Structure I
Amino acid sequence: MSDLHDSILGEWGIDISNIRIESLRIQDKKLAASIANQAIQVSELEARHMMLEKQTDIITVEANNKAKELEISTEAQAFCTKRTAEAEAEKVLIHARANKEAKVLQGEGESEYAILVKQSGLGAELAMLEVHAKAMQGINQVCYVPHLPSMLGKANPLMDSGMMLPVNNSV
């Protein structure tokens, strides 16, 4: 085409800027068949190339969707784990505060009880009973004979006054 352009420009002085071919007929049948086959192959290759590009696009979009789905799922699990841990921490704090309050209240109650026991005179008797209870640990049977100390009195040389239980006449 450029040779034709140069030839016409050189011989006739006409500059051709655009050529439109309305009909082209190739006289050689073998050449026409070869050109047609090549055109068909090029068309098929272009169609196959476009199809492969679309398949690649589809695979890419599906992979991106799966990645986004995994990201969302992972974020949801992380959020759930975080909320669970925060709830567990809050539970531990509430439990610790409740234990502290219970101990404070128990201490206050024991303090008030000790003051009341001391004021009522009951403390000495409770202390005596506690000493008796400790002394009786491990003993299976006990026999109480209230007049035994007076019966033994000073007549028994094996018993002295330190071995006898004190008699409390104020009760």
Structure II
Amino acid sequence: MKQKLRKLFVDELKEMLDAEEIMVKNFSKWVKVVDSPHLKQSLQGHIKESKGHISRLKQLFRKLKLIAHKKHCSAIRGLIRECTNVVADYPKSAFRDAALIAKIQHIEHFEMSAYGSLCAFAKELDLPNKAVSLLHDTFEEERDMDKMLTKIAKGNAFKPGVNRAANGWVGSYKMALGW
């Protein structure tokens, strides 16, 4: 039974290596098209973190004496496609930023789920604490990004968030369409 769990664990690692590499490429595109400077800054920071996630995954492969092969991750491709559609469907605006934040949060939730499962599998497989720690650190960074995106969307007492600005954009857009 442990062999099946180990195979599942390794397959998940390979999928996450694929997912992280795809995200770096696409987040780099989205940085160029967002309107909010805070969102742009967060995406730039997360690109650097994602490169670190790739490094951690490769380090984990080495620790487990495995070759760091990628495995096609269908889930991330679908989530990336949703983000790409948002960018294509809406003009540069707070509204598009709000929609993109929502879609990127889908990605972050996927990653938190994946890394949370990997942590649980690593513990069950009695892998070294260092392996669990590498996965947990990545999980925490994904959770922090999700929280940051929520803050950008909501704003705070001193600055309205992207969502409020998007609501104003929607209102003017509806007026222009005669709704």
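Each reported figure results from applying straightforward, stated rules to the coordinates on display, with no laboratory input. Only a predicted model underlies this, so the values are computations on that prediction, with no experimental measurement involved. Cβ atoms are built from the backbone, for glycine too; each structure is taken alone.
A value of 5.1 was computed for distance in nm of label points 7 Å out along Cα→Cβ at positions 27 and 59; which of I, II is the source structure? Corresponding structure: I. If FRET efficiency 1/(1 + (r/R0)^6) of positions 51 and 147 (r between Cβ atoms, R0 = 41 Å, to 0.05) comes out at 0.00 when worked out from the coordinates, which of I, II was used? Attributed to the structure labelled I. Once percent of Cα pairs over 27 Å apart is computed for every structure in I, II, the highest value turns out to be that of I. Source structure of the calculated read-out (helix-only ellipticity at 222 nm (-39500 (n - 2.57) for each DSSP H run of 4 or more, over all residues; to 500), -26000) within I, II: I. I have 2.4 for distance in nm of label points 7 Å out along Cα→Cβ at positions 19 and 67, calculated from one of the structures I, II. Which structure is it? Only structure II yields this read-out. If distance in nm of label points 7 Å out along Cα→Cβ at positions 3 and 43 computes to 4.6, which of I, II did it come from? Derived from II, not from the others.
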